[in-house]
Structure P
Amino acid sequence: MRELSLNVMDIVQNSISANGTIIKITIAENSVEDTLSIVIEDNGRGMTPEQVNHVQDPFFTTRTTRRVGLGIPLFKMAAEQTGGYLNITSQVGVGTVVNAVFKPSNIDMTPLGDINQTISLLIRCNPTIDFVFCHSIDHKTFTLDTREIKEIVGSEVSLDNPDVMEWINGYLLEQNELINGGARNL
């Protein structure tokens, strides 16, 4: 994939398919350690140890609509080609954690892309699922938690409401500018 944000979307779709109701996406950029960490956690149905081993194989998928599953293998390849790695931990009935670590200074580093638009799209298309998005750059961090937004707007207003989405997009942009010191992310 051309941007890591598209890998994030694909992995989150797996979480949604696994009936995850709370999905946490954490992006941590550390310039001193030369790392970009992407962690996607869900409370979905989880996987057995055998399934965890198989999901990294592009010819294994639980989907019935196609015979290959490229999301995890491509995400793993993107991490490893920079000198990083991908780990998956999962427990049946508890959920799954996908953790990918990249070395941004590597020439083969795939750009993060527009992670804010990815988060916005995930929220807009899945307004009943709770998302927690944390993004940090060195020691600056912000968090967007849709549970907090739902408390503010009330149960009669859906997160996919255009006014709510406009606010979410503005908040993501504003916070991104603050943690980037006014510069746009990769």
Structure Q
Amino acid sequence: MTMVKIMFYLLGFIVLASALFIATSKNLVRTIFMFFVTLMALAGLYVLALADFIAITQIVVYVGGVLVLMIFAFMLSGRETLANLEGRQNHFVSISKLPAFLLAIAFFIVIVNILFRTDFNSLPWVNDAIAQKNVIAPNDAMTGNIGVSLITRYLLPFEILSILLLAALVGAAHISRKEQGA
């Protein structure tokens, strides 16, 4: 077994175990910390898949943005709200969660069925990429290529997307500042 496979299995186990802990934990502080562990392990999996740009984006956007926002929301919440959230009876298995469990089991069966029926060594798009020598080598500078493409070839869509996000941010700020009586 190679070192890459060992790292893949280790990071995969960390992702699954921490996500399971997040889903079952009642303590919000531990849940936020384990969410950090999950996101960092996912970034490690992206690095192993030679998707360094996605790994960096994962860390900057989710760890640097979303997770910090969750920590601030937790810190700014009142003690009564946090006590109510942690004190609620939350049965993992209950009749009200039956449709969600059935849907999750159906998705799991579909995914397992796809995994067992797919021959990953003879996928047509992989064979076409190998035949055209359109593969990513570990020494390729993908982040630099993406950066150059965003500033040259895809500049207009990139700027349109930034204007759209700015409009969404202004709209969210306007909605949040709206007075209660109006």
Structure R
Amino acid sequence: MEIQDTPIKGLMIIKPNVFDDNRGYFYESWNKELFQILGNDIDFVQDNQSLSQKGVLRGLHFQKPPCEQGKLVHVIKGSVMDIALDIRKNSPTYGHHFSVILSDENKKLLWVPPGFAHGFVALESDTIFTYKCTNFYNKDAEGTILWNDSDLNINWGVEDPIISEKDAKAESFRNFTTKF
């Protein structure tokens, strides 16, 4: 596996070693030993998976402390524009976001540590997206920041995405008070 740092401290792109042959491919999508070498004592407790049609946008979601989650995300089928927004108040990149294309072709994974809001938009129909989470989902700790907030200026690369009612009514970044 190859680990690539991003411009935002803590976010990492992981490029697994992929073994292709005439039967298909094989790769490790998680290796605890590798993360421990990097100084990350990761304990995943929940896996989530979603199916989205082209143009479905999910985000920007997070879990408030003490229920915060780190997420290791990747695409099993299809492709997404993945976004991570730094909401750590003492971070020099607070309010900055990072975007990356994750797909079944590039097989990249993204480590999103606690202290980030996260979202993605499906670039293909029948996109299957998976999350390994370091804490259990807690409805009372759920937070959502408005995906198209003009203060964030995120280019999702799609017009008129399909969003949930919850995401349509999300909090503006200007009115958001972080607990991180």
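Bear in mind that the values in this text are calculations on the coordinates, not laboratory data. Note that the structure is a prediction, hence the values are computed from the model and not measured. Cβ atoms are built from the backbone, for glycine too; each structure is taken alone.
Taking mean count of other Cβ atoms within 10 Å over residues 5-12 for each of P, Q, R, which is largest? Structure P gives the largest value of mean count of other Cβ atoms within 10 Å over residues 5-12 among P, Q, R. In this comparison of P, Q, R, the computed figure -23000 for helix-only ellipticity at 222 nm (-39500 (n - 2.57) for each DSSP H run of 4 or more, over all residues; to 500) is attributed to Q. Here relative contact order in percent (Cα under 8 Å, 6 or more apart) was derived from just one of the structures P, Q, R, and that gives 23; the source is P.
Have a look at P, Q, R and say which one yields 3.6 for distance in nm of label points 7 Å out along Cα→Cβ at positions 21 and 149, as calculated. The read-out comes from structure Q.
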